[in-house]
Structure P
């Protein structure tokens, strides 16, 4: 049984390895601890995890979480051993010791291969950086140093999935074009866009949004369904903190939700200033970023299959363009997207996006 003190050492280790690194974005320590606590995070309904640190000369020099998603293994028949929260000094032997523990657990559970870094589900952080080490991270990605990739490859791990991170400047977006197309699409399919100023007005739609999310993303190779309990957890933890101006829904004539998008202010610099703590001053940095962001992060977007390829996203882009111009937003950063997800790349192609980071997960057959 791991103690609270030991778990805190696990969570705080990256603060030493990335000390003075201007691109690493630290988590809020309490939030990270809660997310790894099986009594608080409903992801543990279908998953189990063991947490390891490597110690050398009396100091922690590496960490890893060994994860089994039981829904994935039993229901989807994907015999995968997961690993995440992988951080390590530049010492190949340390990486080997940690990943050998993951392999050992995989063998004990008759699993066929290891993949990581990944979290419990496809709403968690993913991958090690392979390009873009000189770009600031986001609150929903892991930062990593070049030797992470090198260690994995030297230990026989091979590329499993490739993710792209792109960004674009709002000045490249033709607002008049999207407004014109949005009006045409609304009229043609009898659709209505929903905008919000209060979080309480969003809440009645959140369950339906996650249902649509599950249907939209089910075709991707990284897909693991989000349970009702997880939805309630994310609703409580995140939706209330997101500025309602940046949540956009589209409904049909029967009030059915057919598209959604969530964007969040970039909290990267605020989290760096907070240094892992909300209090006494960290919360003020976050609230300031929430209110007046110059950079936004595209978190989730989904369109009902019946309406895909019908231009519905023009409605969402029209609403965001207006909201962003009103708020003085200059840059939009997209979260990691699977290289194979051609639909999402097509979606953004007219925004002149630049791929500024690449990351990947690695695989090893057991």
Structure Q
């Protein structure tokens, strides 16, 4: 898919007074924001205006929006804005990949994803960026569940959906310490983007797919407590499509992560438990089903020995799989792949 770059607003430099007023809290780091823009004509100007001055570049990816989003973007006067126009609508994932590619081309160190619907408060940008700047994480993401007062503003359907989705994404990605995986307010070091082995998903599976790919690379992801803001935006996310589409893709992502992490990149206790536990569980279950069918057809009962022949593989296999999960939780990434971006002090 081809992208056309457009620049919003005239170029220019800030005055020295403005530079002093908005001192860069992360000296030496080049930081940019990527905003996927689709049906956000009413909110995007407010979003851009709220981004602090120390952000070097604002990449607005116009994703073939049917409203006046492009016209509003072209009218922005902020010299930091670069408008990237997609010729075909590809969803949030495709828009973010367009933005990520441009961020890497520009040589940015840290890139932040903010949505164009004004749900994400720019006041929390320093909290997202700080762990990345100091080398304490490779990616940070917002967690709306950390604030009970803000959580009460979240629609009930989102609370119920996120609760189930959280466990599934933890299981698939290996980031067991995270919560609120569907939160799209995130920041990451551009260095880790070059490590990803697979193109990220185009649409609403983008955040979960990104976490899975980072889990394969053992990148460290940290939660940052950030309450959401709900205003006049209209979500186009289909709950039915999410319920039907997410579980198969999460299963596929889980299998990819297990294959890469425990059989291609490494081979250890988790690998052994999986190789022994899964066949034992399946053999025991299959033998038990056949035994039950046979005994029912004969109108008789299985002996205690026959029952144990079915039960023991199931018990042993289940215990091994549980132990594999326990070790997988213990093996969650604890050290960031990327180093400190801060100024080096003399010894």
Structure R
């Protein structure tokens, strides 16, 4: 008996925000002084490091729970299950529902409760709750669902990762160009199948010195209301932290699975930063004295940006739907999923498709 993903779904907003759309924006440093470089130089350096050419933003009328619902509906349809038989709805996010024009987080009720309401599920034994775990939130939800099923507490779980980061970015902070909106979801079910499913996972939280590498802070523009907070990050610290720690967590998960590294077909890593992701996977392979294979790391960040908890499930769904050029997932493939984010939290999972 294994826990397998029987359906996936995602929602990619229609609004495209291209790099050139930031050419007229004023950018400030953390010291609240204006960045002297031209925006052409700022954007060029940004693209070279992150790989991001454009990102997606939600329509003004939509909220996080709305796009999470759409991704969930698509996963449910893909799996062909009866929604009333879902035992758990687990939603990874960080900022709840944020209305257009506001930065205030709305978490009453939880996003999971709102999505269950939107899905019109009547069953009170379908437990809906949120996971606040930074960018690894969706993957942590899958890990929890796996544990619920293995413990005999559930047979079917819906796990969603959904975020609207465009609503909580400081437009005067050049890091705001990284973030985007999106949602991804999957159905995890117990199946009488030992040839596929979740093989192992690992998770870690680093807080002693790293807890506030990502934080909520005021605008870098001193002329803006300093009582309004936005998502902020210490980029260099995050980069160094990720390169040091994420490969180790990936190795823990892979070693627990008993799978040889040569058997890994794809690594689906959180779409945070192209250069950072490449460096992480290269270091991971070096832990085994191996070189990173060509084509091992599919990427969606170039066109979709960093949508936090949504990047990994969205990437997974897009590959399965043949929407990532040059990449496919075939029966029997070994997948290594990994993420890192605020907290600082890291997780990884080995899955046989």
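Values in this text are rule-based calculations from the coordinates and carry no lab data. All figures in this text were calculated on a predicted structure; none of them were measured in a lab. Cβ atoms are built from the backbone, for glycine too; each structure is taken alone.
For the set P, Q, R, ranking by distance in nm of label points 7 Å out along Cα→Cβ at positions 53 and 77 places P highest.
Figure out for me which of the structures P, Q, R the number -14500 belongs to, where helix-only ellipticity at 222 nm (-39500 (n - 2.57) for each DSSP H run of 4 or more, over all residues; to 500) was derived from the coordinates.
On the way: P: -11000; Q: -14500; R: -9000.
Derived from the structure labelled Q.
When percent of Cα pairs over 28 Å apart is calculated, the result is 40; to which of the structures P, Q, R does this value belong? Derived from the structure labelled R.
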